[in-house]
Structure P
Amino acid sequence: EACHELAHEHAGGRWLALGGGGYAVVDVVPRSWTHLVGIAAHAPVDPESVIPSSWRDEVYARTRQLGPGRMTDGRWPVDFREWAGGYDPADRLDQAVLATRRAAFPLRGLLA
């Protein structure tokens, strides 16, 4: 929803959504894009929504993997911590974010 607000605040409501690689193609990608499109269309999908069995059957037929049963994996609400609040130098994700910030931000005239 924050991206939706930013789109209206800075881009006249326009979005540019790009996807990454084929990670977790059964569990993550379809749910992420469904949530994104729902928010962009002003029709957010409730994270507790049950995923239709017809979709789960199709997923199994194509991948032999069981698809998720709900639009979230049970970790709701999401715990979010602002970067400005500090980072954990021992956390590998925080290390990667910091390295990316230090590499990319100066190229854009931003503070790392």
Structure Q
Amino acid sequence: MSDSDYIGEGEIDYAKVMARGGANCGDEDFAVFACPFCRHVYLLEYEVDTAYLDASDLKKRVSVFNTCFSCVSCGIEIPSDTAWVGPRAPEKFKVLREEMSRSGWRWILKEEADL
């Protein structure tokens, strides 16, 4: 797989996320990652390490600063011993375009004309 097969941070429409209640602590930086066990997709605000658990309710979130959490889909603990997003994240956490299109998070993406 190449980087173009995965959803990049630049494809997230911050205005859409903020309009639906995604504000966290200011200076938000968003990326998506997948549970490496069941491929459930999450939104991560990595400035203050917050995982958004539900694409339809951005109030459902958990702090992941120096900790992990159990996947809401499969119940397995997301490993905290490696990066979930960014260049150091293993492929198992990266979200494929087809996975994103099937997830509840597809609404956060910019329109193709905006890319």
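FYI, it's all coordinate maths here, none of it is from the lab. Since we're looking at a predicted model, the values are computed, not measured. Cβ atoms are built from the backbone, for glycine too; each structure is taken alone.
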With distance in nm of label points 7 Å out along Cα→Cβ at positions 39 and 103 coming out at 2.5, pick the structure among P, Q it was computed from. P
So distance in nm of label points 7 Å out along Cα→Cβ at positions 31 and 71, computed for just one structure, reads 1.2; which one of P, Q is that? P
The value 14, 51, 32, 3 for P(r) over Cα pairs in 10 Å bins from 0, in percent, derived from one of P, Q, belongs to structure Q
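In terms of relative contact order in percent (Cα under 8 Å, 6 or more apart), which of structures P, Q is highest?
Going through P, Q one by one, relative contact order in percent (Cα under 8 Å, 6 or more apart) peaks for structure Q.
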Ranked on distance in nm of label points 7 Å out along Cα→Cβ at positions 23 and 95, which label among P, Q comes first with the largest value? Q
Origin of the value -2500, where helix-only ellipticity at 222 nm (-39500 (n - 2.57) for each DSSP H run of 4 or more, over all residues; to 500) was derived from one of P, Q: Q
